Every structure is written in structure tokens, then in C-alpha cells.
Structure P
Amino acid sequence: MFYKDLILGLVSSLLLVICVLVGVAFLTLLERKVLGYIQIRKGPNKVGFWGIPQPFADAIKLFTKEQTYPVLSNYLPYYISPIFSLFLALMVWLIMPYLTGLHNFSLGLLFFLCCTSLGVYTVMVAGWASNSNYALLGGLRAVAQTISYEVSLALILLSFVFLIGSYSLLDFKIYQEYGWFLFLSFPLALAWFASCLAETNRTPFDFAEGESELVSGFNVEYSSGGFALIFMAEYASILFMSMLFCVLFLGCDVLSILFYLKLVFLAFGFIWVRGTLPRFRYDKLMFLAWKSFLPLSLNYLIFFSGLKILTLGVGV
């Protein structure tokens, strides 16, 4: 019986990972199409029917190109870092709140925070191991930014942990049966979305990729397969953050098609922001994290803890 459960768990995890990777492929196509129409052009439309197989053509091209690496790089960390980055981005999907209880352990939110904290190291090691000043500067910027915004993400999560008294994502489904948390904490949802943009290094917070001064940031020395793995990790994180936004604020019925429509709309929101907003100034980014989002999330934390005490008192 134990072996059957183990095999079922492994097969289900493999299916989940494959579905995420296919989702990542088509998210890149969606991004290129949407950005094309925002900039009044077509986007990819040559490969196959309406350019739909374009992501697979790109994947084949990237993974069959010759792998180059800088002579002065620290080869092993340089090589392992993108692999570890994608591994973390896929592993965090295990907290997806399926009702079958596949991997739905009761400390899902803590597992998410641990995985995002480890993601900082992959960026740092990629920037350092390339042995390039540009890559190192891009890595340092990305690390400072990610750590700063993790604080607000953790505090926003803690507010909901206080409110529902659990780290499990399944409890968010139970508590949002009759009303979304979005209506209770709209400013918090906006802060969470902006923090997600900063956490995944997206416009207007893509300081690791300031083209004018840093070329392509921490991944400037990567080509072919290594670059593709970093790219896939970033888009898997975008999809995951969209999923988590839906779970936290927009109801959590993962068996409903509406949940996935909301997820796609939020992923589209990431792309829409990229096509619309210019890049922030770096000091403004830090100001936003420490002087705006931190007080906001702390205030909500106090508000939710007071609300919980009040409801407990009424219940008694």
C-alpha cells in the first residue's frame, strides 16, 4: 500500500511539473503577443498556425545551441545555479491546494517562504560565479530587492495566518466560501501584487536588468541552456505568484475553471504592467518597500490580530 501511495505521489508530482512547464511555454507566447499588440505590432506569427508553436521552437533553439561559459568563471556554481533556480521554482508548486490532499501539508505557507528565501541564493551565486562586474552588480541589486520585498510578503501572509489560524492553503478555501478576502483587505492585495512584481524581478522593478548600465544583470554571461533555465524559473515564479494571489484574495476553489481564468488574468496583469510602466529609480524601490509597504502590512497585521481576538471574545 505504501509503495502504491509513493508511486501515485511521484506520478502526480511529475504531471503537475509538466503542466507548469507547458503553462510557462504558453505564458511566454502570451507575453510576446500582448507586448506586440501594446506596441502596435504582431508578435510571433510565423511558426505554425498563428505562431502558436513558437515557444517550442525557441526551446529547441536554446537547448541545441552550444553552451559557452566564461574562462574565468567558477564553473561548478555557475553551472548548477540555473538548475537549482528552476528546481526551486517548480518545487514550490507542491503546495498547490488540491482537495485530494496530494502534497497539501499543513505548513504550506512556511514552505513557500523557505523556497522564495532560497531563490535569493541562486541569483547571488549566478552573479558571483560569472566573475563579471556587471553580473555581480546585477546580482547584488536583485538580492537586495528580493530580500526587502520578502519582508512585506511575509508580513502580509502573517496577517492572514493570524486571521484564519492556519498555515494551510486549504483553509483559505473554507474561509472564502461566502466572500473573498479581497473585499476585506484591498490595499493589502495591491501591496501583495506590487511585492510579487518586485519578487519576480519584473517591470517596473527589474533593476537586475537595467539595460543602460548592466546589460542583462546577473544572467549576462549565460547563454543557450543556462539562460533558458533561468528564464523558465522566472516565468514559473510568475505563474505561481498569480496562483497564490488567487488563493489568498480571490477564493480558492482549484476545481473550478473560474480559478484558472483568474490566474491567467493575473499573469496577464504582470505582462500589462511590463508593457505600460517605466522602470523605477532604485532608491524609490527601497523607499516603497521599507517606508510604504512595511507600515501598511504591520497596520493590517495589528488590525487582523485585533479582529481575531474580537471574534474569539464574541464566540466565548
Structure Q
Amino acid sequence: MSNGPLLKLGTRRSPLALAQAEEARARLCKAHGWDSNAVELVPVVASGDKVQDRPLAEIGGKALWTKELDRWLGEGRIHASVHSLKDVETIRPEALTLAAILPRADKRDRLIGAASLADLPEGAVIGTSAPRRAAQALHRRPDCKVVTFRGNVATRLAKLEAGEADATFLAAAGLERLGQDSVGIALDPQDWLPAPAQGAIAVECRTDDAATRELLSVLDHPPSRGEVMAERALLAALGGNCHSPIAVLCDYSHGLLAMRAAIFSPDGKERVEADGNFPVDELEGAAVLARKLLADAPDAVRAVFDGPA
């Protein structure tokens, strides 16, 4: 196209982020009948990708995945940005809008290195930097030790191969998007609860950019939006942050959401669970569930939650 791309999509440079941006571009072009050149992918190295030897919570939290793309949106260098929604802060600037949630992929985690948690040897080392995964694993296997595993999929698999841990966890959706869906064992999401918004790709743009919002609206999948917005509403009501072990499974069916959530103490010793059903357009149902979890939680769990934002 002689006039250049119709849309510029910002993305992190990791292989998984680029695969997700490619999916968003392909869906956009198909929906609008565009040539692929109509959408340009604009990669950025996110701060979260630059520092990989410390847990995310110690170096600035989820904002490290979004701040460069947010700045580019504000400067008009890109029209929209593509995110793994589970990596996006719960509270976002009013100047930005989640214009589309793509059809959600597999919500499950995959365990790599063993056939099951029960099969790990006594005192096994588990590599993960996610408080949810660490707490769930230690709740089941308090004899195990958790070490920090950060980096993209290939980096974490290489660390496992090098013997830095006996097992690790990766999101099934990410592995599938990289063509590695045969890696590891998928964990039953009813038994091992996923992360809020796991498997969901979001496309965000400036709130005042009506033209871009309209172009992106064709990507939005209402059932997926219903699930992830309820999960994010739970996070907001819990006051969860990067240190807070939160696990949740939310399923949409015929206008209703079924939500099951658990919160933990960081060492996994304490676990509180609750579930509920509510209409997809009544996110107060998620807040009610959050209040029940906090009311039932012992001090060791409540200590890592701030309550409603």
C-alpha cells in the first residue's frame, strides 16, 4: 500500500509476544479483508525483558511489561498494543482502553519435568517466579523447594534442561502459540487453578482514538471478555499485586459466569477457596467472591492482599 499501513500494532519482542501480535494482525486482516501489509508490527524491548535475574515483584511489577508500549501509544507512534492480558496491571490509565479481547485460548498450566506433582522426588526443586504457581505447588508438596525462574519460554526450558530445577510450569496457551503444545503435561484447571486472564490476548488503544477502536472492535470476543473482566474485577477487589498468590477459573456459558478462586499464603501453607455464579454483565459478583475469600482468610493470607482498590 503506497500510503503505508492502516494500523501500527506495538508488541514486545519476545517470540511469544510476536506470535500473539501476528495472531492479532491475521485476525484483523481477515475480518477487514485487508492485505497483511495493512497492519505493521512495531516491536519494543520491554523493561521486564531486560532484567531476568530477579522476581518481577522486586523490580517494578507488571508495569514493566507495559510502560514502553503505553508511552508509544501516548506519543502516537503506534495505534494499538498487543498484550498477554495476564501481564497487564489491573488498574490501567483512563487514557487507554482494552478495545478487544481475542478468543481465549487454553487456560491451563503445563507441568514440565514430571508426569505429575506427586511424581516429583522428595525435596525436588521447582523453578517458577509466579507466586500463584509457587504457592499452589508448595501447598501440595511442602517438601519441595522453589527457585526463581524468569525469562521467555525458551530460556526457562533451557534452565530446566541445564538442571537448575527438576520441574517448572508454563502456560499451555503460550506453548501452543509457539507450536510446542506437546511439551509437558496439561494440568486439570479444576484441580490446578490458572492465573487471572491466562490464555487471553488483549489489544489496547487510546480511549480518545475512536477510529482505531472501531477498527479493533471486530476482534472482540464477548464470552472471553466476560471471563477475563470478571477475573480482573476479582483481582481489583482483592487488592492483589505481584506478590499475591491468586488462582481463578472462570467459565462463560449462556450469559452466566461460573467462577472458582483460591488465595494462598506465599509459602503455600494456607489456602482459602470460594466459588460463585453471576451474570456476565454484573461484575459485582466477582467482588462478592473476593470479600468472601478475604473474610475467610487467615492472617498469613490477608497479609499479601490490600483489599479493594
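No value in this document is a laboratory result; all are computed from the given coordinates. A quick note: this is a predicted structure, and the numbers were derived from the prediction, not measured.
Out of P, Q, which one gives -10000 for helix-only ellipticity at 222 nm (-39500 (n - 2.57) for each DSSP H run of 4 or more, over all residues; to 500) as computed from the coordinates? The read-out comes from structure Q. Using the calculated result 10, 38, 31, 15, 5, 0 for P(r) over Cα pairs in 10 Å bins from 0, in percent, for residues 86-245 alone, pick out the matching structure from P, Q. Here the read-out was taken from P. To which of P, Q does the computed value 24 (relative contact order in percent (Cα under 8 Å, 6 or more apart)) belong? The read-out was computed on structure P.
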